[in-house]
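The structures come next, written out as structure tokens.
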Structure I
Amino acid sequence: MTEFELRILDFIADKFSSPFLDKVMPIITIFGDHGIFWMTLTLVLLLFRKTRPLGLSMAISLALGYICGNLIVKNIVARTRPYEYRSEINLLVSRLSDYSFPSGHSLASFEAATCIFIRYKKWGVAALIFATLISLSRLYLYVHFPSDVLAGMALGIVFGITGSMIANRIYRNKTIVMRKSLID
């Protein structure tokens, strides 16, 4: 499996590498670094009553992904990054100290984008496109295997749906409690 995935990465490097993408992809990937962009967006959404349910769903999703994906799965699988197999690769980003599977960039991006899509379809489509670009940047930059990215995307969608369901339940229960207190 690893050799097949390395061939895919080599194909991407061979067919799509360009000076333009060499400049753009490291910038795109920054938006997934440590989930900071998505966490900042989450905090902003939590500030406003209208967007607070979305902010809560994103916060729950990002927490689930961090715990399950980054703390548990990455350390259980302990997969070496693809550039470790190809010493001749000229990395456009710094070497990373954590494991490769699943892609944390893809995970956080798809968690947030899924939550946005569930609440606001138009903005959600844009967020999913952006999440896809971040995920593709990880392949272009040779820091993740395709299965790392696909697993991050899949887990991100699952945690995005889960976080949205939990947030909906919290807000539904809050509304019920508020209605009861108004009646009493």
Structure II
Amino acid sequence: MGFTSLNYFELFNLSFQFDVDVEAIAGTYRDLQRAVHPDKFAHQGERQKLLAVQKSAEVNDAYQTLKNPLLRALYMLAEQGVDIQLEQKTLQDPIFLMQQMEFREQLEDISQMDEGDEQDQLIASFENSIKRLTADYYCQLGTLLVSSCKVSLENAAIVVRKLKFMNKLSDELERLEETIL
């Protein structure tokens, strides 16, 4: 098959860093899929076919992880021994939690408004606020995740937890927009 099981960054021939070129990843993904696609091994033995399916799945998993910044951050933390994927730890940042409550109140207010220009403006403003804050968190991750320093990795985990909140908030806004439309 040409390669053994590697970490996702090695598989895609990338440096272990948060900031990646998603278009380059997509190109590498297509090349890797062509190399390991199960159809190429249809005339070979069962073992080769099974290996091709496994490699294809590994390439798919790696691609889905690397192209998504939150999944990439979670993966990078796990690779450095900080696995927060399934944890139920709560954030201890009162300022962030207050901000989340304010965002939720804004969402509630928007949902109870009559449709119109004012509602559209509030939705756009809300969406911009979320995008700005999310972008700030992703910028922080770019620095924190390349460090092997325990404090930096713990701070990166906190930022990832905050990003999970922001993603939920963004999803709720999207659902609200769908119900309005």
- Parent structure of the calculated result 18.0, given that mean count of other Cβ atoms within 10 Å over residues 55-62 is the read-out and I, II the choices: II
- Query: Here FRET efficiency 1/(1 + (r/R0)^6) of positions 23 and 151 (r between Cβ atoms, R0 = 30 Å, to 0.05) has been calculated and equals 0.60, so which of I, II was it run on?
  - Reply: I
- Message: If you rank structures I, II by relative contact order in percent (Cα under 8 Å, 6 or more apart), which sits at the top with the largest value?
- Response: I
- Structure (I, II) behind the derived value 1.9 of distance in nm of label points 7 Å out along Cα→Cβ at positions 31 and 159: I
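Coordinate-derived values only; no laboratory data. Just so you know, these numbers come straight off a predicted model, no measurement behind them. Cβ atoms are built from the backbone, for glycine too; each structure is taken alone.
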